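Below are structures written as structure tokens.
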Structure 1
Amino acid sequence: MRSSVDCLGCFMEQALRVARISSTDEMVHLAAARAAAALLPQMDMSLTPPENAVALYATIAGITGCADPYLAIKQLSNEQALALLPDLMREVEQSKRPLLAALRLAIAGNIIDYGAMHSFDVDAALQRARMTPLVIDDSRQLCDQACCLPAGARVLYLADNCGEIVYDLLVLRCLADLGLDVTVAVKAGPIINDALIADAIACGLDRYARIISNGTACPGTPLTSCSREFLEAFYGADLILSKGQGNFETLSEAVAEIAADIFFLLTVKCSVVGTHLAGLSGQDPATLPGQGEMVLVDGKSLL
């Protein structure tokens, strides 16, 4: 997915937001805003928004001196989600189709995104996931494929944000119960509120999966920049579950190159992503305005 002119205003908002999180000094905020404004004309609009975000966040970190401005927020997001985990585990266990229930709750968790949004209601998102149909719902296809895989088949789960990864654990547990060999990929370095290896381990994901990084500090999965370890896991997988907007943005047009079945699980939080997804899927754009719509889409249907 190429960057849109609408992304430029969003980048400016993100730059100011992260500068204010990093420092209380208004002169630092001004310097960050000026640096971001100077960077925008240099952005390669043929790149995906997450790829362009890498330079933006590195520039702001250089000005503020804070490499991981969302650290405290990430830790709090994980703690809040972990407090809900026992009840959510029981809810999934008591469901007629546990994997289906887990997938919906994990998609709801994708609302926790400080790049696309600055405020959100996780409890409301979880309740919508229980009560409201997904706008695009290929969850039964995903469940059927996962259940038909032989024991030991390789599943790669592309994780996204802190807090959200706790809800992902519900899905990982179901996949492990099916006897599948699960690997979770997180980011190699701090970027917005994306999860790192330490976060995944702190939240207990390593009980159900091997944890690796994709080798980048990009809020997505740009295959040309990922590590050899990640690419071996990616191209060697029998099934790929891609969580979140950033992973969708960087992989939505690479589906034809991927031998494994890939499913995208996300909450749509911006109109640019909504329009792009509608165009690929043939969905009515009016159903994807980018205001928190939840989708689970089979990548093959986007070809």
Structure 2
Amino acid sequence: MNSLPIFKRLVEKPWIWSYVGMIVVWLATISYTGGKGGADVLTAALSFATFTVIVGIGQMFVITTGPGNVDLSIPATISFSGAVAMKIMDGSNSMLLIGLIVSLGCGLVVGVFNYMLIRVLRIPPIIATLSSSFLVLSTAIAYGRGLKIKPPGLLAEFATAQIYGVPILAIVVAGFAVVMGVVLNRTIYGRSVLAIGQNMRAAWLAGIKVEKIRFATYVLSAVLAALCGFVLAGFSGGASLNMGEEYLLGSIAVVVIGGTSVAGGKANVPGIWGAAMFMFLLVTMLNTFGASAGVRLILTGLIIVTVITIAGGDKPQR
């Protein structure tokens, strides 16, 4: 008797549909293969979804600050930080910490530059971060042209290690996601981000230092993109100048599918994991079914739109 209200409250959670979609496409995949390889598919999904979750969390904070706020420099930052870190470390384990610090420093510089374009030059965020991405990627190309340096052994081992089929990196990022969920909902910074997204002027009148919070948010997004580039280079066996391409729309898609409002003011950290898993498993399912590239793109778009529609988005308010 009491299970119905609990089920109703659970269904009303916007992030639950990303997990429903994830389970549905996984079941469809293993049903088609006769149950073979189901565990391996989940392991692969966890491995690749981890990187999307890292950048998705940063993108979520940016989008939550209100309409028009989005970070399109994420792919370039991933490539830039990965290239710089690999060249600095030059495959040496002893340089691992320095490489990480330099990589995060690259993200810090990009984040500050993005915000300066937005605040000082009054450029809309979508244009500012897109313009920034061209400059950052050009720098990466100039710095890392012909770069073919393997990551330090310890980094490669950490990025690919598993415990009973569960990637260690996924476990670490899951813990990080919990921390960021607490930051979002239990700290002054997180609540300020939500307040700014709901009404920037009201937040300013309430005493929130709006521009400082926005500055911290763009820096956070860039630093997480840089962190993603660092570990992704270790996972992939080295940096490449196009390794961030798939995270441009991917980082936005997982935020929206995960239940965060594109209008700002509402965010969901749990949904990012479900959405990232859903995105990978969806592509895996379509590949398993033998769909052509064009069909895969069409079906992927339709299914994503369906999941977002079912999630319901924002309710109209009186």
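Read the figures in this text as sums done on the coordinates, not as results from a lab. These numbers come from a predicted model, not from an experiment. Cβ atoms are built from the backbone, for glycine too; each structure is taken alone.
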Worksheet item: Which structure, out of 1, 2, was distance in nm of label points 7 Å out along Cα→Cβ at positions 195 and 235 derived from, given a value of 2.6?
Response: 1
Fill in: Structure from which 2.8 was derived, distance in nm of label points 7 Å out along Cα→Cβ at positions 51 and 107, options 1, 2
1
Worksheet item: If helix-only ellipticity at 222 nm (-39500 (n - 2.57) for each DSSP H run of 4 or more, over all residues; to 500) is computed to be -24500, which of 1, 2 is the source?
Response: 2
Practice prompt. Using the calculated result 19.8, 65 for Rg and Dmax of the Cα atoms in Å, pick out the matching structure from 1, 2.
Written response: 2
Worksheet item: Of the structures labelled 1, 2, which one yields 2.2 when distance in nm of label points 7 Å out along Cα→Cβ at positions 59 and 179 is computed from its coordinates?
Response: 2
Practice prompt. Rank structures 1, 2 by distance in nm of label points 7 Å out along Cα→Cβ at positions 163 and 251 and report only the one at the top, that is, the highest.
Written response: 2
Discussion item. Using mean count of other Cβ atoms within 10 Å over residues 131-138 for the comparison, can you identify which of 1, 2 gives the largest number?
Written reply: 2
Response to the item:
From the coordinates of one of 1, 2, relative contact order in percent (Cα under 8 Å, 6 or more apart) came out at 19; that one is structure 1
